[in-house]
Structure P
Amino acid sequence: MTGASSPRDGFAVVEMFTSQGCDSCPPAEEVLSEIDRDARERGERVHTLGFHVDYWDHLGWADPYGAQAHTLRQERYARTLRTGGLYTPQMIVNGTVEFVGSDRRQAGSAIDAALAASPGTPVTLSVVTADAGHVVLDYETGALPEQARLNVAVVERGLENDVPRGENAGRRLRQDTVVRAFCSTELNGERGRMEIDVPAAPDPRRASVVGYVQQGDRAVVGATAVDLGDGNRG
């Protein structure tokens, strides 16, 4: 997104609320893919998550990656950030800055600011087992703030499908870092184990697990990711 050539100390968790039923979302999906690709090439701690919501399904196409739980998460952000309602595509960086997801300039600015900030709370994930429909993880964090929660998402890159109906009828859409499973738990200690049910087993060669510590529905204070098939990246 920017011309930075070396890793910075901070991190950015980029959550985007999107839908295949919304014709404004494909350009934002391209931005999200670009952010993910650039971060992986540069080795920067930018973690992208595409939360597909379900409230556009009534337009004729039920998003195959949509979930009511994603809509509920966006609703909590709407209350916390006082956005006045839900919309897609919406991008949120580190739980505190929100904007239209297709805005490349604002995305770059928010991510640059996040990467320039302090490293945050250390978070480590290790995959214990990953099989069809089930992932078990061990986690360890640094000192925790009040109301700390650990959010864990299984995300998959390079997903494509045809959309026969709705606002994107006739298009073939490609999405990266699609959230295939998500869970959130209150942290009572700095280490533990989590088990995640994944309804559709992702391809481990293009799937990652993103873990991030958040103060309730507010600021994200630490994050990391582990690739299911190719090792770790912090």
Structure Q
Amino acid sequence: MTVLMKQKRTVSSMLILLLTGLFVLAFLFPYIYLVMTSLKPGTEVVSTTPTLFPTVFTVESFRTMFDVLPMVKYFGNSFFTAIASTLVSVFLGSLAAYGLSRFSSKLGNMFLLLTLTVRMVPLISVAVPMYGIINKLGLYDTKLALVLIYTSINIPFVIWMMIGFFDGLPKELDESARVDGCSRLGAFLKIILPISLPGLATTAIFSYMLSWNDFLMGLMMTSTNAKTMPAGFLNF
């Protein structure tokens, strides 16, 4: 009986492993096809009989991309604006979330709902007014303009992410820090933030991805000097 049960468990485990492998393969197939296509010659890419693996592996497409476009510059612009906006938005958003978490009031709750409303507004609906403001400030086609825009977009997201982490921390930690001589800001920087590192890391990753993947603002607010990778690929 025991041997039969072990055999059934082995068969069921193998079946689960097989189904999981098929699911993972189906999920990864578009990415595998994308990578394989990038390594094909141009004639194979537009062939009427598509194949998964190239007959001849070549990096011609990548070489052409770097010859036609200043990809290193676009990459640097994207990296700088994403990192800078993430750092600023995470710091300011965390301060706001900490204040809203520790000093709850009707006005604070209204502000929290307002930030959610702002986050729900489609970005394309405010793109033209933002363009006008950036143009009047003389910041068009500068990395500073993108940093400011991405920061304003990410701060509401950071507030809603971090307030949940801060609400889960007991207020006795703040009181203990105050007893030991820390100010409110000192307690936040020395006690609360180190404990909230997992939440900060998660929020920072999402904020970075939101900035890095932006296409609309990178297209509207730049022309040559500050163009980012998503907008730069449009010229390829």
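Rule-based calculations on the coordinates, nothing more; no lab input. Predicted, not measured: the structure shown is a model, and the values here were computed from it. Cβ atoms are built from the backbone, for glycine too; each structure is taken alone.
Compute FRET efficiency 1/(1 + (r/R0)^6) of positions 31 and 191 (r between Cβ atoms, R0 = 41 Å, to 0.05) for each of P, Q and report the one that scores greatest. Numbers along the way, then the final one.
Values: P: 0.70; Q: 0.45.
Sorting by FRET efficiency 1/(1 + (r/R0)^6) of positions 31 and 191 (r between Cβ atoms, R0 = 41 Å, to 0.05) in descending order puts P first.
A value of 18.6 was derived for Kirkwood radius over Cα pairs in Å, for residues 15-110 alone; which structure in P, Q was it taken from? Walk me through the numbers before you get to the answer.
On the way: P: 13.6; Q: 18.6.
Answer for the origin of the read-out: Q.
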Structure with the greatest value (metric FRET efficiency 1/(1 + (r/R0)^6) of positions 119 and 199 (r between Cβ atoms, R0 = 30 Å, to 0.05), set P, Q) = Q
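Compute Kirkwood radius over Cα pairs in Å, for residues 55-142 alone for each of P, Q and report the one that scores greatest. Don't skip to the end; give the middle numbers.
Details: P: 16.2; Q: 17.4.
By Kirkwood radius over Cα pairs in Å, for residues 55-142 alone, the leading structure of P, Q is Q.
When Cα Rg over 2.2 N^0.38 Å is computed for each of P, Q, which one produces 1.43? Intermediate results must be reported in sequence, preceding the final value.
Values: P: 0.95; Q: 1.43.
Comparing all candidates, it corresponds to Q.
I have -24000 for helix-only ellipticity at 222 nm (-39500 (n - 2.57) for each DSSP H run of 4 or more, over all residues; to 500), calculated from one of the structures P, Q. Which structure is it?
Working: P: -6000; Q: -24000.
Only one of P, Q returns -24000 for helix-only ellipticity at 222 nm (-39500 (n - 2.57) for each DSSP H run of 4 or more, over all residues; to 500), namely Q.
Thinking only about relative contact order in percent (Cα under 8 Å, 6 or more apart), which of P, Q has the largest value?
Working: P: 23; Q: 27.
Result for relative contact order in percent (Cα under 8 Å, 6 or more apart) over P, Q: largest is Q.
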task = Compute distance in nm of label points 7 Å out along Cα→Cβ at positions 151 and 175 for each of P, Q and report the one that scores greatest.
result = Q
